[in-house]
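**Q** Following are the structures in question.
Any read-out appearing in this document is the output of simple, stated calculations on the displayed coordinates, not a laboratory observation. Because the structure is predicted, anything quoted here is derived from the model rather than measured. Cβ atoms are built from the backbone, for glycine too; each structure is taken alone.
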Structure P
Amino acid sequence: MDTRALLEILSVAQRLKDATRHCYTTGGRHESVAEHSWRAALMAYFLKDEFPEADTSKVILMCLFHDLGEAFTGDIPSFNKTAADEAQEEKMLTDWVHSLPAPFAQEMQALYREMEERKTLESRIYKAIDGLEAVIQHNESDLATWLPLEYDLNLTYADDKVAFSPYLTALRAEIRKDTEEKIKKASSDCDPT
């Protein structure tokens, strides 16, 4: 790859370091899109023994690439994102991917298509991880940063994404326990009796 082309690609990707998500870190600052993608990729690596038939490298790439469109649009929380928002993000990302040098453009186009169709094991694992990582991060953030709708959302978010896997369903149940404990502790801290 031409060195200037590589630097331009990396410049677009670095925008994800500044693109903040709705969720907060344990340190009290907004999480970046890059941080979410990084930890999702890390989760994929540590789940490889649970899915020996899956191409873990592909799942890791999906986790790393899945929010690249937010380098152009910023992050919009799932509960606020409209079809128009999704279409704009998809168009901007597609235009950018098409501008990449071969074979990267073709490889990324195929990967995004697979992620969108969600028919392969790898794409289903990635999508589950994407949702689970978000819930885990919410559990790790201060409850004062949660919106009222997130109390229920954090109990159910990604349930549909993990249903294909007994392991991921069990992981989701553990994460739900953490959510319930967090809410329960906050309620008892507020109760003067």
Structure Q
Amino acid sequence: MNSHFSWLFLYVMMGQVIKMKDLLMVLPRKMIQRRKPLPERYEFVSYTKRFHGPWITLCKQAGYTAVEAEMFLQDPENIEENFVFVIDQVTHKLVGIGGLIQDDAFLTKRSCIDCVSVDPSVQRQGIGSSIVSALVLKYERKPSKYPIYVRTDIAYWPSIILFSRLGFTPYLGQSKQATKKQNEKKWEHATNVLREKTAS
């Protein structure tokens, strides 16, 4: 499964078509010491069956099919151990999700932040940052010699900014799908796009 906010072969933004780039970002261990707090009216909760519909919706927003979203739910232990859920305490609506998966972007399977999705009606309040920091802390409790990482895409450039602010840095080495030079080229292109987007 592809990871992170959403995956499309082509993404149209402001009249521009940007080809999909598979970008990797890594976070050194112990970079995040505490979870970033949620805004006042939101809280982390455990998964319950009443979240089924919103879970499917948020997973689809993150680029998964309904079938793939259902597959996650087949392993309740994994959901409990590796995923987080945020609700609005006023409406009791599920508004944010995120998880850790074992992904093979490198030569060996490693933990990857995945399926981070926030309801559009409550975005830009810091919920995404809090979800990511909570996932990092979950990972920090696991024995591993590797840093946690995330796949992202220049078409979703705000996510790159979010991860950068949390301490994630571009991965410029060799990965399973690309050579060191190819990854450097991808990030060179991404940096140029980011400059254009943040300057406007």
Structure R
Amino acid sequence: MDKRIEQLVERIKELDEELRTLLFEQQNRIFKATESGRIEFEKAVKDTHRHLKVGLFRWLRESQLRNVLSAPFIYGFIVPVIIFDLGVSIYQAICFRLYGIERVVRSDYIVMDRNRLAYLNIIEKVNCIYCEYVNGLIAYAREIGSRTEQYWCPIKHAHKMIDCHQRYAEFLDYGDAENYQKRADMLRRELTKN
């Protein structure tokens, strides 16, 4: 890999970690985590949360019609999403064991904690649970897919991509036949070394 690209990839990883740390520290100013991992707010913050909660009937009355009309289309995806979740999880459980690839920890990607916020009404909590689940599932599946791609076909595309997973920068250049076998084997060993 080109030295400049290698440096940029390393810097992106460092900046990503720094950003996640700063975001976590920023939000930790208003709550603390107990030893068991439970999130605790100070009494004044809890009182503010309860005071700012918009009641269910007021929330429904003030909702925009387009939001209400779109709900069946959004929630209609729950069955295919659950089937997708089941399929990805079964695939990983079987194939990653066969390949010797470290399994992706589902709970690292699907984090569901917004439903505990006192300032959300029941509909907002259900919406948050749905979004946490679907977006977490997509991230979980993407990591499973990226590990699979690294194992089977670690080759960059000829066309520029809008977004790519973290492993992509390590892949072989499109058309690099001379290094394909050696480098693909190395990337596969790197993935299965654990």
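**Q** Match the computed value 21.7, 66 of Rg and Dmax of the Cα atoms in Å to one of the structures P, Q, R, and report its label.
**A** It must be structure R, since only it matches.
**Q** Any idea which of P, Q, R comes out highest on distance in nm of label points 7 Å out along Cα→Cβ at positions 69 and 109?
**A** Comparing P, Q, R by distance in nm of label points 7 Å out along Cα→Cβ at positions 69 and 109, the maximum is at R.
**Q** A value of -22000 was derived for helix-only ellipticity at 222 nm (-39500 (n - 2.57) for each DSSP H run of 4 or more, over all residues; to 500); which structure in P, Q, R was it taken from?
**A** P
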